[in-house]
Structure P
Amino acid sequence: MRVKLLTFLTLAAALFMIGCGKSDADLTKAVNDKFAAEKITGVTVAVKDGVATLTGEVTDITVKNKAEAAAKSVEGIKSVDGAGLKTKPLPTPEHPSPDKMLEGTINENLKKKNITGVTVAVKDGEVTLTGTVDKAKVAEIMMVANEAKPKKVINNLNK
């Protein structure tokens, strides 16, 4: 009789422990461990009653989806709320400086005319041409440079 009672109590205690599951603190730690293993950064997790709430800022939507999937994969997590995860705004591309645009325009126009051997440098709207070219091409090169409307063209070409 005593053995039966002891067996029954042991079984009841085991079922009680299984039924209780992991605590919210244990689940939070498990999700954080999962994030660390998958190298997910910028995400904070809070677990209440088995529901994981994710907050923070991630680089893009793929990282957000990865974080949500990682949290859902932890045993004991019932659901995941990722509404608090925000993606970082994309950086605004820098516009090239007027000097770089002028340099690019002249280089492109020289390329279209199959003129090589010319180095174009632009500073404060002034174009400096250097390099060694055929004397017959100098006028055409100067015309190309002046068509881009720089402040000044400095001809340092070797002929």
Structure Q
Amino acid sequence: MRIAVTGDAPCALAPVRLAIRRALKPYGVPARAHVGLAFIDDARMRELNRRHRHKDRTTDVLSFGQALPRRAKGATAARALRPEVDGSLDLGDIVISAAQAGRQAERRGHALGREIAFLAAHGALHLLGFEDETPAGYREMVALGTAATDPRRKAGRDVGH
């Protein structure tokens, strides 16, 4: 999987890339898939959040992917993705506010790199139709994101995200 990074990454990228790959691997995302990962400031994130979610505040992560069939998630969503003419697969983009991630990491008492890796995995799961707007969806995404960032931890354990 190709992960193209733009913006100033606030931490080492190897664990972040690994978290994205681990989050997507169980769902059969093809090796030729491409994901964009962008680091932006709070002002730009607030603008994107306002434009796309009608929420006039910054947020930690947003994802912009292909339109998926209603209720499709995971492997079902991965099978519905449309490849480009050349056979490549543009999965979408994950956008992270480095400043918001920093505040969250500090509040939670863990390293910024861990927070960024979790948010990247979380954003990747959104690209496959996972949602966190309901309590059950939120718990599922926390479990999957946690498993992607630290496979030694038991999936389903809430780490405060």
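In this comparison of P, Q, the computed figure 20.1 for mean count of other Cβ atoms within 10 Å over residues 33-40 is attributed to Q. In terms of Kirkwood radius over Cα pairs in Å, for residues 65-144 alone, the structure with the greatest value among P, Q is P.
Quick check on the output: 0.94 is Rg/Rh (Cα atoms, Kirkwood Rh), derived from one of P, Q. Which one produced it?
This value belongs to structure Q.
Assuming 2.0 is distance in nm of label points 7 Å out along Cα→Cβ at positions 81 and 137 as calculated from a single structure, say which of P, Q it is. This value belongs to structure Q.
Hey, relative contact order in percent (Cα under 8 Å, 6 or more apart) derived from one of P, Q reads 27; which structure? Value 27 for relative contact order in percent (Cα under 8 Å, 6 or more apart) corresponds to Q out of P, Q.
Every number in this text was worked out from the coordinates using simple rules, so none of it is lab data. Model, not experiment: these values are computed from the prediction. Cβ atoms are built from the backbone, for glycine too; each structure is taken alone.
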